[in-house]
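Below, each structure is written out as structure tokens.
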Structure 1
Amino acid sequence: MTERLLEIENLSVRFGGLQALSGVNLAVSTGEIRAVIGPNGAGKTTFFNCISRLIDPSGGRVAFDGRDILKLKPHEVARLGIARAFQNNELFSRMSVMDNLLLGRHCRMHTGPVSGALRFRRGSRSSREEIVNREAVERVIEFLDLQVARERPVGQLPYGTQKLVELGRALAMEPSLLLLDEPSAGMNVEEKEDLMIRIRDLRDDFEVTILLVEHDMNLVMGVSDRVFVLDHGEPIAEGTPAEVQRHPEVLKAYLGE
């Protein structure tokens, strides 16, 4: 694995007459926690959508572990080792926590994700693949303290717990790069403090590089090694949390002149 796990060069996205991203350059090192911040409409989600291959950029290059990924489909990117937890939970509300996390193993399964999960739940003879997938999910459940909720339908859980399940499903993919899109959205103060600790621990325990978009500045400044700032689709600052906090362009973008 290269020291620079993710390299983005001159990335641009245009939607008709709207320039959503312009000339974005960013390098993320292996094992780093990097935050991407900016005011509403800064282009943060568009930036994530390019990396996870949900949209095609107008220009530029995105390389993961030395490989250009812009010609790949979303499932191919996931198989390479990029996982994403979405801002709005993309969970199956009637399915249990366990089954949602097993579905997160889809890129590691040779059987279909739904049939594999249901076959395991019916108690049929366990294959080696099922055992490996179950062990990976059990590790995530234990790490996120989801034991009590494991058999409950996700739709019956508090929103903060659902956010953890969304994170857990991405983590169950065993990614090298984890994209967290507004992971603390909708959480209360106590849940956010707990999430701050978990993000640091999952980087260390799961040996995963983390790129996160987040509005909560306390969380950003508490967990990030470096911070990258966008405003109206253009990069305006990059540095340590302390450097970014006092950067004049960042203050102007958030607070006005």
Structure 2
Amino acid sequence: MNEVTSPPAVVAAVDRLLTAAATGTPVAPMRDLLDATDLKSAYAIQERLTAARVDAGATIVGRKIGLTSKAVQEQIGVDTPDFGVLFDDMAYASGDMIAADAILQPRAEAEIAFVLAADLADGDLGYDQVREAIDYAVAAIEICGSRIADWKISFGDTVADNASAGAYVLGTERRRLDEFEPREVTMSMSIDDEEVSTGTGEACLGDPVNAVQWLARYARDFGEPLRAGQLILSGALGPMRPVAPGNTVRSTVSGLGSVTFTVGK
């Protein structure tokens, strides 16, 4: 059984990640401070970073789910997703320009975002309950970022670093789940009009609603259940791709339309 990281090591990891954010310079992986599979400590680090963001004036607006692809899980050596926190200052609208220095080492991935109409705090949080709690879905692009140099992340690194959350861009077409089926969608993402990623709804834990269900149960166990009005980024529908200054990224999801953004130069 892995040892839990000591409190001084947790504080040191928080300081390292805060320094990376403040200076815009990625830092070394936290293998000297955090066991790669010590999720209790990794989420403790994430909680402290979240508290720092809130103390600085940011507002929590939802959650993101990461590592929903079996291929990515195998690459990192885990068999479960992770989650991070979404803040109001991460949000962009389709067509917006995002400053080149807004996110460290940015990579884009296409997703479905859901907005909740009801709390997911009580009951068995079964598939049907979770599905009924969803108000609507929109096409989204998550711009992931990493404060860990060269994206050389372990599971512990990405969990501690808020599940590599950077920013997100939302489309304009809202659809209820009686208007389309999330697991049946197809996705194409392009950078500067060149297709770089494709996928389907089934690539996200078999069904993006399954991902929301996983998060609902985990978040409640974590002591922070999902609430009505929150935005949920449900996980990548296809491979994540790096983006650079000047790039224009567009994702089209069947049934949900398109969403796009440009990286500033």
Structure 3
Amino acid sequence: MREIHVREIEQTVAKLLVEANKVLPEDLCACIACGAKAETQALPKKIMETLLENLDAAKELDVPVCQDTGMAVLFFEIGQDVHITGGSFEAAVNRGVAKGYTEGLLRKSVVRDPFDRVNTQDNTPAVIHTRLVDGDHIAITAAPKGFGSENMSRMQMFTPAASREELLGFVVDTVQKAGGNPCPPMVVGVGFGGDFEYCAYLAKKALCRAVSLPNADPFYAQMEKELLARVNALNIGPQGFGGKTTALAVNIEAAPTHIAGLPVAVNIGCHVTRHASAVL
């Protein structure tokens, strides 16, 4: 049995949220650079080049890559041989969120209630997903999620009678309806299977996979390629002004489901689809 004090969790959460908001994953930056080279029209090419300049400026000035520093979404894989000491796990996570957003000077965007809209002033509470796994470690992924893209996401409960074209068409239609609202080029997370809530979880989890890593299953890896091509053929383009680069990647995650259902969720990420990870 290995002991991990809640203070370590708090400090790591704070660090990861600041890091994720200021530095994009290298493979995502590489995709944006490739998009800039691929564009042939002047306007979309200039927009892609400006996005790259923005990333460089954020790094040079040590500021967030986007003014919407998101709602804190945190994924934890907790080893069953870990004993968390020193207090409440959930309280420690939220202290880490508050610390990261306050000391890191990140915009605080969370309101305490959907109707009264009063800001919590520290970006808590976080959305926390935990999973018990083998081992004596805690793996943490912080994925701050802006709502320009989150608002464009959709979920639908299909039946097993739905055709492949209906399912893929739903994904493409979701991107088409989103248009320029989610600050394209986007990263598109897709969840197939599970049930109502787990399907949405899969789509969000898909956004945390490196865009350079295709799905391990060749069936879904091919589907990712096909969907990316179809999405980029929509000509929405960078920031919605037309062009070849509507999406940087399509990531799919799938899970077993019920004999009577086929849930599909699409979680849209903007060109700054952010995540950072650490292992304690």
With mean count of other Cβ atoms within 10 Å over residues 165-172 computed for every candidate in 1, 2, 3, 16.2 is reproduced by structure 3
Kirkwood radius over Cα pairs in Å, calculated, reads 19.0; among 1, 2, 3 the input was structure 1
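No lab work stands behind these numbers, since they all come straight from the coordinates. In this text the structure is predicted, and so the values were computed from the model without any measurement. Cβ atoms are built from the backbone, for glycine too; each structure is taken alone.
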